[in-house]
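Readers should treat all values here as calculations from the given coordinates under stated rules, not as data from a laboratory. Only a predicted model underlies this, so the values are computations on that prediction, with no experimental measurement involved. Cβ atoms are built from the backbone, for glycine too; each structure is taken alone.
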Structure P
Amino acid sequence: MSALNRPAVLLLAALAPLASAMGANPDGFTLEFPIGACNFKSQGGNAFLKLQVNRQLYLSNKMCDECVEEDGLVELWITILPETRVITFPYAGKLRTVTARVMEEYETENGELEEVSRNFVADCDPMHDVYYFGEDVFDGDGNPLPDAWLAGKHGAKPGILLPDRAYLLGSRYFQEFAPNAKDRVEHTSMGFKVQVPAGTFQNCVEMTESSPLEPGHESLKTYCPNVGMVRDDDLELIRVYNNAQSPSVDD
């Protein structure tokens, strides 16, 4: 793990109020969040995930010959769409309604559409943690996949997709919590430099994803401030677009 630098130490102090408001599951992954303190907005976000309409990240494994040979050419476009989704779920004995932004992930393999997921996210003002309220998932032929979930349905609860700058090394929390979706993350490294085709970035954070539904399987993601996700396992950030159209528009 990387040593904490001074900016990262400041982040630890910033996290303290949020940490005290969260509850933890017996296995150490936070599930209860201070939703009551949030004024949810469909725009905004934070330095690690900007909810800016038409902002797009393009990632691929194209720079890794070995990866392409083993898995094929994988390309991923993550686009903040103009669309929103209204979601109602129970919280503290009452119903809470949130207008969430749709964040689309469009993935191809060797030029063929593999999967499209439409994720419902919102900015928790004033903390600016980005919460995750569900997703619709489709295969390359447009058929719904069983990964879909929605807060308020079948006991599903919102999670935090990406906190603001208040990162704490070792933090563990659920990003989604539903009978069929229990992705969770741990902050496993921070304060390091990353070089990818899109550029060189400082003060980055590594997050290890896992799920009790898939014991033994882990996925590594790296986020850098003012950019967003720069690595997703073998995929690397190739380019950032600030006024892009989703590839699904051409389908």
Structure Q
Amino acid sequence: MSRIAVGIEYDGSAYAGWQTQPAAPGVQQLIEKALSGVAAEPVSLTCAGRTDAGVHAWGQVAHFDTGSARSARSWVLGANSELPPDLSLSWAMPVPEHFHARYSAEARTYQYLILNRDVRSALLAKRVAWIHRPLDGAAMAQAAKALVGEHDFSAFRSSDCQAKSPLRRMERLDVQRRGDFVVIEVTANAFLHHMVRNIAGLLIAIGKGEQPPQWAHAVLTSGDRRQGAATAPAAGLYLLAVRYPAAFGLPAAGAPEGYAPDRL
């Protein structure tokens, strides 16, 4: 048996999330079916981070074990020939037996895209969060500083979160305005369920002027989800990249070179 790691891109608009739900298909189901066809045997995927319904990915990573010998090109092109246009493998490579897509990851980076203008976009309707009220990006960036570091993020976790500990180490939380877009990027060792969308919701409320930047610290230290803002829509969220130890030699993951939200 050999272990293969794959990079995956997807538009999550049509899916129930990474995992299949009773009412809708999941990303995992379709990719497993495509890879099983290439392998000529059943394939089971383990991913770096399970994304929710409507959430997208530039740099999801997963692994599977197989007794079939195929080239990296065959895994990618063979699977992609069977996948719908909104799902795609970007790379594949053999990895050591001890590699684990979830547990070997050092950090994950998410991007939250906000279209901040008077009118909604038809083309980006399911790929960004649309906020028509002007957002104060500077206030949002100031508030974000309070969340960087290792903290108890109980105030930003979903009631359905099953994580054993609410402690997470946030390496960075950046907020930038790029034309009509406000872009939030966050890197942490791991995330709680709905953590990024709850942080985005808080920053949006501050950007609207509904709360001062200092509110971010107050919500964080309260440890109470009820003290925060509404959860931001799933459409704006992207799993941008997953970082692994350099020894594994995985390809650089994330959006294509030259990608910028203001040129979507």
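As an exercise: semi-axes √(5λ) of the Cα gyration tensor in Å, calculated from one structure in P, Q, equals 26, 23, 18. Which structure is it? Here the read-out was taken from P. Highest-scoring entry among P, Q, by distance in nm of label points 7 Å out along Cα→Cβ at positions 61 and 213, is Q.
Given a computed value of -1.23 for log10 I(q)/I(0) by the Debye sum over Cα atoms at q = 0.29 Å⁻¹, for residues 85-140 alone, which structure among P, Q does it belong to? The structure behind it is Q. Among candidates P, Q, the computation of helix-only ellipticity at 222 nm (-39500 (n - 2.57) for each DSSP H run of 4 or more, over all residues; to 500) that gave -3000 used structure P. Work out the source of 10, 27, 29, 21, 12, 1 here, i.e. which of P, Q gives that when P(r) over Cα pairs in 10 Å bins from 0, in percent, for residues 53-156 alone is computed. Source structure: Q. To test your reading of the models, identify which of P, Q gives 0.65 for FRET efficiency 1/(1 + (r/R0)^6) of positions 45 and 205 (r between Cβ atoms, R0 = 41 Å, to 0.05) when calculated. Comparing all candidates, it corresponds to Q.
When you work out FRET efficiency 1/(1 + (r/R0)^6) of positions 77 and 149 (r between Cβ atoms, R0 = 41 Å, to 0.05) for each of the structures P, Q, which one comes out largest? Show your work: numbers first, answer last.
Working: P: 1.00; Q: 0.40.
Result for FRET efficiency 1/(1 + (r/R0)^6) of positions 77 and 149 (r between Cβ atoms, R0 = 41 Å, to 0.05) over P, Q: largest is P.
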